[in-house]
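Below, each structure is written out as structure tokens.
Computed from the coordinates by the stated procedures, all read-outs in this text should not be read as laboratory data. What you see is a predicted model; the values in this text were computed from it and never measured. Cβ atoms are built from the backbone, for glycine too; each structure is taken alone.
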Structure I
Amino acid sequence: MPSWSPCSMTDVLDLTGHDPLVRGTRGASRGPAWRSAGGRAVAFTAYGAEGRVRALTALGPPDETPDLVLGVHGQVPEGTRVVVPRGTPLPLSQPVDWNFRATYDAPPPQPEEAGVAWCDDEEAVTDLLRRASPGTSAWPGDAKVRRWAGVREDGRLLACLADTSAVEGVGHISAIAVHTDTRGRGLGPSITAWAMRRMFAEGCDVVTLGVYADNAVGLRMYDRLGFTVDRAMTSALVKTTR
């Protein structure tokens, strides 16, 4: 008996209770989807801006997810990274552990929010990212970036953040960076809280982000800002014989 069957993204949303991780994937970027034979695990593909499959994401319990991933892995291009709940028993290589965070509530006030504004100085953002966060997930010019927020002082950009929201109702934050010589002032939580507040005011019912699992400072900051959904995930290649 096959370990999987094709399904629609509507099925995936229903089976996951409209999980914010699934909801946040841009509709036009969603590819084929599947469900496990037991019906408790789902998988779907997402396309990047260049039209290539970016990832195969699977959600579900460890007794059904591995068979589903291995069963549908041949349906995606070789070298496609999979995203699965951390600890899923699969033969993985080049794993990257990260946490998916989400909140349905506005954050508590932060001390430097008054200094935050939307920022269209992409040159300054690029310079700050190169200095403070060269491994960032978003850069000026990326198709997924809707806009940037920033904190300026004496003409210098001290902090930045990218709004990479992809669908209506789901805010998504990326590329938070703070100049190294201003850390300790609370600029990171302030720019994040400011952006969250704007997203909720504009009609989002949830705000999400991703953070590397070893970023203990970031994880604690998101706890303080009210991110109650904390899902441990792993992005990796699947070791196969094909």
Structure II
Amino acid sequence: MTIELAVIGGTGVYALGELADVESHQPITPYGVPSGPVRIGTYAGRRVAFLARHGEGHSLPPHKINYRANLAALQALGATRVLALNTVGGITERFGPRVLACPDQLIDYTWGRISTLCEEPGSAVLHVDFGDPYTPALRRQVVVAAAQAGVALVDGGCYGATQGPRLETRAEIARMRRDGCDLVGMTGMPEAGLARELELDYACLAIVANWAAGAGPDVDEVITLQDVLDNVSAAMAGVPRLLHALLVQAGR
């Protein structure tokens, strides 16, 4: 089965409504079962797979997601390119609520997660090049697709991956800003690193849901889940057009 693109949805993105003729698959992988069924259907005339990272009912917190099984399941079903939708907080000025961004760098602050295919005894030891954590060619295609679709997109930025599920303190965000982070999320790693180990092309489409703690104009702002979901919904308005342009571009 040829899959042109696999999309992983984050918080607030539990389905791709534009998928037609949908089939459901939930393969068992060497690493266990994925977060939920992989929905495969037709989008812009191409075969596309979709997987809700947290489960379709958002039942899995970031540190409990089986990232290895998710990516291995997509690969087993024929995916070679993965576009990860990540709901994030904005740290620096260009990355306010409802912004879409395609980051080019990443800092991993997570801990205790299984982060490699080398975990089991006897596994091959993989020392993958991770200087560019997102596949440059796929990133370029996403940026071009956004321009073609007339969708505003910030090209570049550094994603800081934190442990979660709690949000960060103001001091933690201040440290991340000093480290060079523009965005903060909880699921960017180990997903990106595992994709590299599996030799999958991988890029992130970051959906800014809120200002990170102390980063916005209102330093005393209290972040609510409803605000996050409302901002994700608004930012997602252009994503179907972007995906359509990306798939048409790939089919040329």
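Remarks
- Which of I, II yields 34, 18, 16 [semi-axes √(5λ) of the Cα gyration tensor in Å, calculated]: I
- At a computed 29, 18, 14 (semi-axes √(5λ) of the Cα gyration tensor in Å, for residues 77-180 alone), which of I, II: I
- Structure with the greatest value (metric distance in nm of label points 7 Å out along Cα→Cβ at positions 13 and 37, set I, II): I
- Origin of the derived value 2.8 (distance in nm of label points 7 Å out along Cα→Cβ at positions 85 and 133; candidates I, II): I
- For FRET efficiency 1/(1 + (r/R0)^6) of positions 5 and 149 (r between Cβ atoms, R0 = 41 Å, to 0.05) computed as 1.00, the structure of I, II it came from: II
- Among I, II, which structure scores highest (criterion: mean count of other Cβ atoms within 10 Å over residues 69-76): II
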